[in-house]
Structure 1
Amino acid sequence: MTTANLLPEVFFNKSNQLAREKAFYYCRPRDKKWVEMTWRKYQEEVCLLAGWLQSKGVKKGDKVALLSANRPEWLISDIAIMSIGAISIPVYATSSEADITYILDHSEAKLLLVDTLERAAPAAKAKLEGILVFDKPGDSAKEPFSAPIFDISDAHKAKDTAIEKPVDLDQEDIATIIYTSGTTGKPKGVIHTHGNFVAMVPTVFDVLKQEGGAVDRFFSFLPLSHVAERILVQVGSIVTGSEVAFARNIDTLAEDLVRCRPTILLCVPRLWEKIYEKINNGLLTASPVKKAVFGLAKALGQVRIEGTRINRKHDETLRAKVSDILVGNKLKKRLGLDACRMLVTGAAPTRPEVMKFFGTFGMLIREVYGLTENLCLGVLNDYDESVIGSCGKVFMGNEIKIADDDEIMFRAPWMFKGYYKMPEETAKVLDKDGWFGTGDLGKLDNEGRLSIVGRKKELLKTSGGKYVAPVPIEDSLKAISVVQDAMIIGDNQKYCVALVSLDAEVVADKSPESFKQELSQHLEDVNRPLASFESIKRIGVMKESFSVESGSLTPTLKVKRKVVTEQQESFINQIYSSDDELVIFDEKATG
């Protein structure tokens, strides 16, 4: 196959067609000004960087690591690396020193591209031939590094080495190795070829296409090193010729959303939940008139909800239109979502009441489910209808089946080629017929919609020999605003208990007795539908929430169960030895 269908060539064709159109909208780091970049400039930057990489000895098949927050240079670098046939190795900007070192060594990365030299500190002693920094570092900052340091101005000056087009590539050539976030051990390098990208481009276009060729504006704030954000924002913008707006950081997210007004937004459940909780907390102190208007709008907007289904077909009803006039339109504008035509969420289930709340006001959130191994193109809820509790139906070109043990299996032409240097691990999940075992347990309804019911590796086994699926119970525990994190403990124990952390903002407005009573009542509600062996006998309230910094969360905010169990061992023992239903962390008791 020629390079004409490969992603670098698609990019060059698109940037030539849209030379004067906007490609990026972002806050420039050096002077904090919001600026635009055209597709022509985007291509020029790619050509300069690609040529500079070649001048530093990077050849087809060499690995180049990319460690940066979301910004135009991330996308520029990724395309530049692939355009010369090198292999892109994205690394989470929030990765631990151990993970960064491991990924650089395991992948045999030749060069590292990084936004700031401070972020590259864990790589100071890594076996690299050079580090390119997007923001010019001071001379003193370079001292600890064993590899030579360059900054982006070096690439900008190298006009004589700039490429004019991508090198000749084949579908079987490796485009990228994406390392998983490592919930159960060392990160695994997921191999994707240029052919994988070719195969999934029509599917991405099918999901994102608009009538009349209208242009979208993506909003990038989730890590581009995560496959979902990378496929949606990078591939989606290239194949549709759309613009990408970048958030400055997570702290400015609300302000940046209002400024950027995206038309497509990929978010995570916790953010939707935070917005929902903030609105509800604000209503507590609202005037009687505002409460009444909000209540009326909510009641009218519920015409969009039919049981577990949120449906756009009711948007044109009188009730929905009045609801939008009273509250919905104002709420969307206040959140920066008034131009948004597609809201997508993934990584974990979103609480039903949150989905219904936004759906009531005309914001239909579509759950998606996929993995690094299948480029996150597993299943997605429909554009016109979202079914709560379901991740949706398979993407065009994808296949799904449920194995005898309820494991979710996918097969697609864009499936990964294996784990880098880990043939035994590959053989465990990828069979000879191309079916990939996700490790998640699920079921399909009679319309082909997938629901996830648990995870094989996360099943707990009590000392009585009973298996417990913790994820659905944890989701139930997190269904009240006071609970931020929840994790079930029960392996080799007589019964299950729960570790939880509390939301500081919510707890600040409650007395200790109030939130204790709320937790106790909630535990009763959670346990009611559960079998005796899977019910939660006690709740332990941790001192601190889970975090990436503490090592209890992966960069994609998944809980590292083994790490938490080890970190909280003393407290877990305290919970099991207590006679109280609710156990508050006590430094003295845990030693």
Structure 2
Amino acid sequence: MSMNKAVEKGGFFAKKKQDEDSLSFGELLLETEASGTREGEISKGIVLSIKDDQALIDIGGKSEGRIDLNEFRALDGTITLAVGDEVEVFVVALEDDYGQCRLSKREADRMKMWEEIAGKVERDELVLGLVVGRVKGGLQVDIGVKAFLPGSQVELRPSRNLDKFIGQSFEFKIIKFNKKRGNIVLSRRALLEDERERQKRKTLERLVEGSILDGVVKNITEYGAFVDLGGIDGLLHITDMSWGRVTHPEEVVRIGDELRVKVLKFNRESERVSLGLKQLQADPWSGAEDRYPANVQVLGKVVSMIDYGAFVELEEGIEGLVHISEMSRTQRVKHPSKMVQKGDVVQCVVLKIDADTKKISLGMKQLESNPWSLLEERYPVGTQIVGKVRNITDFGIFIGIEDGIDGLVHISDMSWTAKLKHPSEAYKKGDDVEAVVLSIDVENERFSLGIKQLSADPWESLPSRLPIGSVTNATITKITDYGAFAEVEDGIEGLVHISELSRDHVTNPNDVVKAGDKVKVEIISLEPKERKIALSMRSYQQRLESGALRSHRDEGGATFADLLGKKGE
């Protein structure tokens, strides 16, 4: 505006002001209403002057009002208002305490914004808004006026962290609008659902088993990860993430990762999709038998341990088991942690591979010199040794031969005659025991010892000590329905059948003998190899009375004539 025009306009405003001052309030009110300016409405005005951080506005009809300049301040803090500018203001009241109109630029802007928003609601248009803060149950959004965004309408799924949206701008759908109450409710979720549905239709068109798609990891669980393929989610199970060992999905993927995956299964009715990541790579077990033949030496990394061994990764996706029995030739390994630790790089020998079941057996002790190879020379069969009892089991005792080499004395090789229910009845750990070498199996690393073999088998010479027809003292050890067992020598028992207990008919052996009774018996049958002796009390009694035993002696050295004499007494 030129200086002359400003002066002319200023003169006009001064003249206009002088004319208005000469009118009464009633006349001013009538003139204002006649000009169309009313309370509670928006009116156009002219800036008459700017002074003391206030602007004097002429709204016509000889009506003026002042407005604080802050109501004209832009977002960047600047004020561009100038004298003569035309502005829209809201008429709060036609007269205040100073005889001027009460005007508001902010209220005018707010009402215009409400009208604009109302129009968008009618046209079902979206609004752009800035999330400005947290409120109870959701977020506050500035769309020109304050609006409420419920927490359930922020994302497709309820978000636990709403603060991350503060300061961000989004488009929203107005789902509730009440101008009178000043209530506006927004939804971002509705837009996301619409967009997801559009993406879903496109994805379903190209979603078939075997197809390769791009997706984004949106959620991770203990058993896998859910990948957004575009409007539809697929499950990438932990077992389909890598050919190698995966203990948790986060070792392979993170939320937000972009992945290329293969569709393994797709049910169009339930819209369930199974995805694979490792299937985009060749199966490492293909050709593994050629790469890892038996007896070849390999290097690997210990990836996990269990009570009975350690798993060694030879390459990604291929692991072999080193059993604790294959870890050392000399040490008795009770747990793999005594030999290796997770992360160790170890050298092994392939013992066996089965590509069909994807199993490889590995050994470490095979790389050590074999102390068993010289045992046969140092301990030929029949050699007597002395060693300490290192371990006791249900089936025998282990005796230390050399460092890391034990010999087993089976319970059946402990005594010719003693009936042991458990080796601990005769031995305990630390006992010095003498034994004889029975056999050595170098290939299977077994060393067999015997204790009873240190002495002759008493059964072999039994026929010479107790020939058939001889009489000896015996002790009843056990009663059965069919007879009684009697011990004739230490650890050697024979059976007195029920028919051989007495010359009289016997129906119950307990009527004739009791356990612990001392009796005299005749040897009527003897099978040393079978370790069986048949005894008879009846035959002894009959022959004793008939004098047929005169040529024999009892165990005490008395002749049968003596026995007859005693009987007569």
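For helix-only ellipticity at 222 nm (-39500 (n - 2.57) for each DSSP H run of 4 or more, over all residues; to 500), the calculated result is -9500, so let me know which of 1, 2 that is. Checking each candidate, the match is 1.
Which one of 1, 2 has log10 I(q)/I(0) by the Debye sum over Cα atoms at q = 0.06, 0.07, 0.08 Å⁻¹, as calculated from the coordinates, equal to -0.70, -0.79, -0.87? Kindly include the intermediate steps, with their values, before the conclusion.
Numbers: 1: -0.33, -0.45, -0.59; 2: -0.70, -0.79, -0.87.
Value -0.70, -0.79, -0.87 for log10 I(q)/I(0) by the Debye sum over Cα atoms at q = 0.06, 0.07, 0.08 Å⁻¹ corresponds to 2 out of 1, 2.
Here FRET efficiency 1/(1 + (r/R0)^6) of positions 55 and 423 (r between Cβ atoms, R0 = 41 Å, to 0.05) was derived from just one of the structures 1, 2, and that gives 0.00; the source is 2. For relative contact order in percent (Cα under 8 Å, 6 or more apart), the calculated result is 5, so let me know which of 1, 2 that is. This figure was derived from 2. Hey, distance in nm of label points 7 Å out along Cα→Cβ at positions 503 and 535 derived from one of 1, 2 reads 2.1; which structure? The value was obtained from structure 2.
Work out which structure the value 0.60 belongs to, where FRET efficiency 1/(1 + (r/R0)^6) of positions 223 and 399 (r between Cβ atoms, R0 = 30 Å, to 0.05) was derived from one of 1, 2. Source structure for this number: 1.
No value in this document is a laboratory result; all are computed from the given coordinates. Quick caveat, the model's predicted, so the values are computed rather than measured. Cβ atoms are built from the backbone, for glycine too; each structure is taken alone.
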